[in-house]
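Colleague: See the structures that follow.
Just so it is clear, none of the values below were taken in a lab; they were calculated from the coordinates. Remember, it's a predicted structure, so these values are computed and weren't measured experimentally. Cβ atoms are built from the backbone, for glycine too; each structure is taken alone.
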Structure I
Amino acid sequence: MKNWLIIGAGVSGKAAALYLRARGHGVRISEKRWLEPAERDGLVDVGVDVRDAGHDVNHLDAIDAVVVSPGVATNHFLVRSALQRGLAIVPEIELALDEVRGPLLAVTGTNGKSTTCAMIAHLLEGLGQRPILAGNFGIPLSHFLIDGPTHAPVVLEVSSYQLEFCDRLRSRSAAVLNLDADHLRRHVTLDNYLASKWKLLEQCESGGTVILPAELDDRAARLRLMPPRARKLTVGIGSSDADVVLHQRQVRERGGSQLADLGVLPWSEPHNDYNAMVAMLLTASIVPESLSVLAHLLRDFRGLPHRCQPIGELRHRPVIDDSKATNVAATLAAVMSFEEPVTLLVGGEPKGDAWEALLEARGTIDHVVAFGEAAPLIERTLCGRVEVTCYASLRDCLEDAERWARREGGPILFSPGCSSFDEFADFEDRGRFFQRWLSSRQDAGGREVVANGASPFGR
């Protein structure tokens, strides 16, 4: 048995602690914040040594190995100190891998990871299997394996943060969906960001399949990243010179043979067609079904909350919650899925993205309503080419809806393109806030209630 230090007492850290204690290991947790009494008691009751209210190098004393949570950077002083002491560093996502006895499918990318993973799980369930959906999706893998090994297929959403420490994430098949400028405060350059994602493909089993956009394959070759051992399948959209291409809702092999018709699916967003194509290809790598059969199994897939989710109407205009859009590329994809001009609500904590990208879709943007820390930058970038109205916060923006929502126009799209941390805990918290606001303006029948001057938020 070993003595483990877990850095971080978030969801992943707690799951890792319970997993290790269930196997008789000694566990200590180092956490920078004060834990709530219930949190602390839940860990102490199972024998965890809790060290909260600040990290300290002494927390490494008498420790044999270290588990890091996704939020812990490679240059964290405890990580550096652990390496200097010769201690093994294990990411939570790899901690329980030896107890995964069924096929493991892994997905990473800047945008679309959760939806693609949910689609894969939906397909496997439709084929009579009971997959485990874990990782960055919300529930740590170690949580599912506390009671012992599993032979079920595992669908794992993996972020670049989780991949930084990975060196044995042996998936059966894996995909990198896309790569756009995001998390550059952590990775600094796009090439570093790609190298982090690429580790997932490098570590895929030799008998498996790796899926990636053709342009990323070219970029990786220029960077001389190690080629994957698994069979490589490139994907693309439109006229792309890839092995599998999505064109006008048809999935085709290079050369033109049709593999599936996505016109049977209940959505119209091109980015979700792309996610579906990758989900079907990954699923087909472990089950003997055609893509055509898999496409029909996706007909009753209804998507995830806060991802281009219709939530009601305002001034007889559809309102769409796309709070999951935390970078400009995701917002651009959402905007371009509409045929009529939208009123676009964007803003929050900026990530350094290039807002000029939205000008690609300016014919589909009627009015930009910008809020939060990013609002001045958005206004400077877009003003003169797109009408922009600015607010200090999302709350201020929504309280002034009588002004910007009176305009004639198409859908109102809430797709922030920024982090939520300037006002909210995460994108889900932000999305729930937005949905509560819209609900406060409607009666039980979904009809809009004319505002009487009172704030729906309280004070």
Structure II
Amino acid sequence: MSLITSYVEDSATRKTLHLSIPAEDVTAATEEMARRLARDVRLPGFRPGKVPVDLVKKRFAEEIRGEVLEHLVGDAVEEAVAEKGLAPIGRPKVEDVKFEAGEPLSFRVELEVRPAVTPADYRGLKVPTDPTEPSPEEVEKVLERIREGHAAYDPVEGRPAADGDFALIDIEGTFPGGDGKDFRREKVLVEIGGAETLPELSANLRNAEVGVRTTFQKDYPADAPDADFAGKTVLYTVELHALKARVLPPLDDELARQALTPREGEPPEGADLAMLRGRVLDSLKHDKEHALREKRRRAVLDGLLALHEVEAPETMVQAEVDGSLKEYARFLARQGVDLKEAGIDWKKLREEARPAATRRVKEYLLLDAVGDAEKIAVTDTEVDGELRRRARSTGTPFSELKGALAKSGGLDGVREELRIEKVIEFLLQEAAPASLS
């Protein structure tokens, strides 16, 4: 029925077709639609099914035109897409429609498709082999933090504040430019000269006496890490209530028992410094192994992207951005944030989310292509295993979770997630070691 008058590959993901449907096909479709309507329409003075077709064509010209257009265009696009072997993503865009009585029906179709990806050289990708055994220095650093967490704070009297002292203060901040929300914090403990303390705050507390009240101004740069302060001026007012000296406990069995004791319960049997060191060592090793897994995974994906030029379809990128913003909105809602009152610049967030979303789409296209090339699949048993794991973690009965996913069409998504993970594991097994810092 359809006739492709031109076909343009605008890019790897965008195609344009010009279609023309012969006038006789348009006329036949119009007549058929009018006859159908004549059988169903009810008009005064006519028995059901006996309304003259010519009268129907006059009375319902616009309705018939709309139905014919929708029917012919839909069928023509489907036929043309099949003829060209295309798999559109999203809804094709139909424009420049020319539809006149007795004339061919012509229009332009713009559609987006997944790019053809032929993966190559994906075996032997370089991945790091960093050691995961913690060093003695790393263990000691954690133990020192444990000492700090169990420190006592003794009063300092008879002298002004000095570096290393801990100051108990009230602090409030106002925004002279009216571009921020004023705040006040009471009984805050800060270390004078400490790495986590504002240098300006330390400077105003240094050599100060208890009871002093001081004011200072800080101009934050536009690239300050905290968006609430970036590019703004804050006027701080600080009142010093007390000075304290931190006294660290000795690193011994008693400290170990305290550190190993849960909030509500007793210390484990045999709790001592050796056990604490062992726990710290195991925790550090676990963290290093997890970090290395993520580093190796990132190296595989970086390697794939470096070897292949892949265009990310806009429809897939937008869907990925939508998904990330919805997840962020759900996170904020769980934190009790009123999304309507929060003043969130969603347009800006969309722009910021786009680069990462584009990368994820490219990664998926490449991993999917490798999976096809290696015929990597996921069995029903593997899907059920993943669902049982999720059911245990959420406290949901397995049958209930599986039924809900089956009803919503989510089982295919679970299967695809597992398949992509299997592809990554395959690439890691085929990777070559490289020492990356």
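Colleague: Given 4.6 as the derived value for distance in nm of label points 7 Å out along Cα→Cβ at positions 307 and 395, which of the supplied structures I, II does it correspond to?
Modeller: Matching structure: II.
Colleague: Distance in nm of label points 7 Å out along Cα→Cβ at positions 91 and 107 computed as 1.2: which structure among I, II? Provide the component values of the computation, followed by the final result.
Modeller: Numbers: I: 1.7; II: 1.2.
Corresponding structure: II.
Colleague: Which structure, out of I, II, was distance in nm of label points 7 Å out along Cα→Cβ at positions 19 and 203 calculated from, if the result is 7.0?
Modeller: So the calculation was done on II.
Colleague: 17 is what came out when relative contact order in percent (Cα under 8 Å, 6 or more apart) was calculated for one structure; which of I, II is it?
Modeller: II
Colleague: Which structure, out of I, II, was distance in nm of label points 7 Å out along Cα→Cβ at positions 251 and 347 calculated from, if the result is 4.0?
Modeller: Going label by label, the one that fits is I.
Colleague: Could I ask something else about it? If mean count of other Cβ atoms within 10 Å over residues 331-338 is calculated from each of I, II, which structure is the one that comes out at 22.2?
Modeller: So the calculation was done on I.
Colleague: Identify the structure, out of I, II, from whose coordinates helix-only ellipticity at 222 nm (-39500 (n - 2.57) for each DSSP H run of 4 or more, over all residues; to 500) was calculated to give -8500.
Modeller: Structure I accounts for this read-out.
Colleague: Given a computed value of -0.39, -1.13, -1.27 for log10 I(q)/I(0) by the Debye sum over Cα atoms at q = 0.07, 0.12, 0.13 Å⁻¹, which structure among I, II does it belong to?
Modeller: Only structure I yields this read-out.
Colleague: Separate question: By the measure distance in nm of label points 7 Å out along Cα→Cβ at positions 139 and 363, tell me the structure among I, II with the highest figure. Write down the numbers at each step before the final one.
Modeller: Values: I: 4.6; II: 3.5.
Top value of distance in nm of label points 7 Å out along Cα→Cβ at positions 139 and 363, among I, II, belongs to structure I.
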